[in-house]
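Each in structure tokens, the structures are laid out below.
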Structure P
Amino acid sequence: MSRTLRNIKLSVDQSLSEHLAWLAPGYADFRILRQSVDARQRHSPHFVYSVEVFETGEKVERPAIALERVEFRDRPVVIVGAGPAGLFAALRLSERRIPCILLEQGSATAKRIQAIGRFWRYGELNPRNNVGFGEGGAGLFSDGKLITRIKSEHIPYVMQRLVQYGANPEIEYLANPHVGSDRIRRVIPKMRAHLLELGCQIRFDTKVNEICLQGKNVTGVRLEGGEVVECERLILACGHSAEDMFTHLHDLGVDMEGKSFAIGLRIEHPQSTINRIQFREHHENAKLGAANYRLTFHDKKKDVGVYSFCMCPGGYVLSCSTDGAGVVSNGMSNYNRNSGFANAALVVSVDFKQSFGEDLFGGLKYRREIEHAGMEMVRSAGGVKQLPAQRLLDFLAGQSGPVLPTSSPSGVVPARLDQIFSPELNLALKTGLEQFEQQMRGFISETALLHGVESRTSCPIRIMRDERTFQSVSHLGLYPTGEGAGYAGGITSAACDGIRVAEAIVGEVETREAKYMF
């Protein structure tokens, strides 16, 4: 019988297989269940493992997740949005043999990459096909990071399917898994090919202009050219940047509420700086890879949180505007994490009720104002496609100065980012940075550069849905899903939410079919 060994701690130079020979004499093989790096002890960063060991004659097999087919008699389920939530909802339904139609306003991966390349190189933005919209969603250009704080039974399914489509098998056991932006662009097309094999219809460059209703019941969607695609069930996974859809939902009377979010800047250091801080004298040990970090600070008196988000070791800072009128920053890493830079969002929590009261679109308006202010800074500096940037020390001192080298493919121009936010938010950022310096000595550094603005960490609107059926509380047949609906924050959580919604539809279908039998 196989057995599981947990909390195995090994120094950087120790061999796992040799250590297992001591812990489990005579073992035949093993499978890593979890691997992490613990760098909290100042002079001894080490690996921590959970391992399943097998005796002679036992097979090392990864448990396969197979799904039962269900009977389905209605029109295909329509899914709007081909980000992680939409793609995994489509996959789950298709594997259950429930027909679905996936509609995406952006392009397939190859064409999308060309459009984004033109934006980064020349500043030519396609508002339908950019870092926010297109096959794979924003996750296609944000590292392929699969780190999540949620607890979900569907996470193994997500990881297993990504490995099936070409992701490295290590994502199933690493504590901080990531596919890599260079590799996820090959993974997603394979996922699309599998969906097509299963019978899913996929239509790119297809914008949904209207949700069609009969009373409060969904009957279909109207496309930009006037075509109506009929359905009884609509999974709306439009992403957190689809502002026109939020306005349309409001016009239809769909129940929504404002949601607290976070906003701030993206900080970049040389990766060597972060390695030295985290790994000390072991910072050049290749086995440890590129160091990462996660920083948090909560000001209890003001009830404001400041934290790092979407940390990208060995990564790049990206310009991610979706409308051309504002600037948006984000980060990504390729699989090898070898850019020479490390970046992360540093954001401040914004309490919706305190900041915007009953104004449903208050968060979206604020987000837009900050992004537009950032673009004005770029234009004032003579830029077109660049991100506004400021040295960290200049930000803290409230002064202008030259910029530093950056990983951003769009380049940067000098800007007074210390003037873009309110005094209260600026103070929160500065206080947070001072606390982070206490946690990571050397974080406040003359080599650190801030980029504006980090404004799309999550959606400032939630589309209300029933906790059991996952349908809109006001409109039957409408299934708000993923980040844009306010129920996820990242690739893995969005994918899991898409699966949850798909399984809710499966449950409803199975319940109805059971009634037909009696």
Structure Q
Amino acid sequence: MTATTDSATSTLLARDTNQALGIAEFAIRFMREGHGTPSEAVKDKTRQFFADAAVCGLSAIALGTNAPLVFREEAAEYPKDDGVTVFGSNTPVCPEKAIVANCSAVREWDSNGTNFGYNPALGHTAGEFGHNDFYAVPVAAAQLAGQDGAAALRGMILHDEIRGRLAEVFSLKSYRIDHVVHGAIASAAVYGAMMGASAEQIESAIGMTVAHFIPWRAIRAGKQLSDSKGASAAISTEVAVLAMMRSMKGFLGPRDIFRNPEAIWRQFEPTDGDAPFDLVLSHSGDDFAVMGMHFKLGLYEHQSAGALQGMIDLVSANPDLLENPDLVKTIRIVAYEPAFGIIGDPAKRDPKTRQSADHSMVYIVSTLLRKAIDAARDAGSGVIADGNDAMWKQLILTPYDFDEQAVFHPETRALMEKIEFAHGGKAYDDNYPDGIPPSVVIETTDGRSLDSGLVMYPSGHARNTTCDLEGILANKAEVLGKLAMDDPGAVIDRFRRVDDLAAAELASMNDFEIKDHGRFE
């Protein structure tokens, strides 16, 4: 029994049904039978996320980050006629190898989109994280199947929908499982639906993915983080696509995996036989999961976005802090869980690697403030930009703010010593994941106490209505794009209008040159 209960805009997969088969049937209808009619707003939001993710990936490749280069070199060892391509190449390779390489590149900076699994209208507020890492899957499937850019964009919307809705109903992090499981399930479903798999084959691949390939959050633990943290989505989606390929060749994975008593869902949240949740997937209109996802406006862990906004607000209102940084006596940041636990880990007060620095609240905020002080020094004034949007553009955190020289910058380290980072308790926790609500208080040497107040919806947040998001993202794309090529405008535009590409244009979408800056240090 799959019990797909359709309304005008959504499909309910009830907990007492075979939800794995239901996801498969939904994906096939959405991709192949014209069932899905997302609005133009949904399409445009997905275009934004795709272009943003792609330019993050190009800059990570250009600067020679380790994991993407390892995967790209591996992909080159698997040439395949009529295969698909990695970024910056026209050489076809095996699809799973191109997918792992491109997903890894997109995710490397931790600067692409984010979701927090929050849908209060349905009471689905599990609050699981997730990121827009997986667009390489529908692109590869469309290229392999000879489909056009409109099909690729449709697959992107479908992937974000499955992944995003699972994040709303089941918190993997609560059980120390990495959030990329949701993305891997979506990858199997989308790849299978676009490649002509049957619903039963897709169900089999989802079952294999969950039964054989569950990543623990051990990849994110430790005093200094490794390549595994950034490559988790890529590795998990690679095995999900392989599972889908095997299913299409006849391999039978476990069925009905969400109700399987030995699978993660019921092991962690026991039931009498049902899955632990109902799942609602949108097929039409405006209410798609992607509309609740958030943009990062530079390189930083998203849980720090509210504190960055608070700091921008304070130095904008008090330019004398930048003219005379000795006025800054202490900085107190108060935040919610999980921000405090993830980027407030005491070990991250002394980051020694890029991956640890970009998960350190004290480092991220201190680096932004140090850049603002440097800009004021250069300008000869504490007024360094006109308004919030200009401040985000002026102070954008780039890869060079996380290289070895930056990580050990003496002025940044001195500012870090002035920061106290505390958990705000229930008053803060209750506002997450509706918002990402810290507050920032700067105590000055002349006796002032400057308070940002609670910052609920910083610039880039899906519920922020005040920033010029398109303009700030355009600045981010230009800054990162110029790391990859001298004139990135045409390539960025290609990604931004992906659904206008004919099948032949989509097939050659990655055919451009990327600069080689050498290994990132």
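Here are some notes:
- Source structure of the calculated read-out (helix-only ellipticity at 222 nm (-39500 (n - 2.57) for each DSSP H run of 4 or more, over all residues; to 500), -9500) within P, Q: P.
- Origin of the derived value 25.5 (mean count of other Cβ atoms within 10 Å over residues 21-28; candidates P, Q): Q
- Parent structure of the calculated result 18, given that relative contact order in percent (Cα under 8 Å, 6 or more apart) is the read-out and P, Q the choices: P
- Parent structure of the calculated result 21.1, given that mean count of other Cβ atoms within 10 Å over residues 277-284 is the read-out and P, Q the choices: Q
- Computing log10 I(q)/I(0) by the Debye sum over Cα atoms at q = 0.08, 0.19 Å⁻¹, for residues 53-268 alone across structures P, Q gives -0.26, -1.49 for structure Q.
- For percent of Cα pairs over 42 Å apart computed as 21, the structure of P, Q it came from: P
- In terms of distance in nm of label points 7 Å out along Cα→Cβ at positions 373 and 429, the structure with the greatest value among P, Q is Q.
- For Rg/Rh (Cα atoms, Kirkwood Rh), for residues 189-300 alone computed as 1.01, the structure of P, Q it came from: Q
Each reported figure results from applying straightforward, stated rules to the coordinates on display, with no laboratory input. Nothing here was measured: the structure is a model prediction, and the numbers come from that model. Cβ atoms are built from the backbone, for glycine too; each structure is taken alone.
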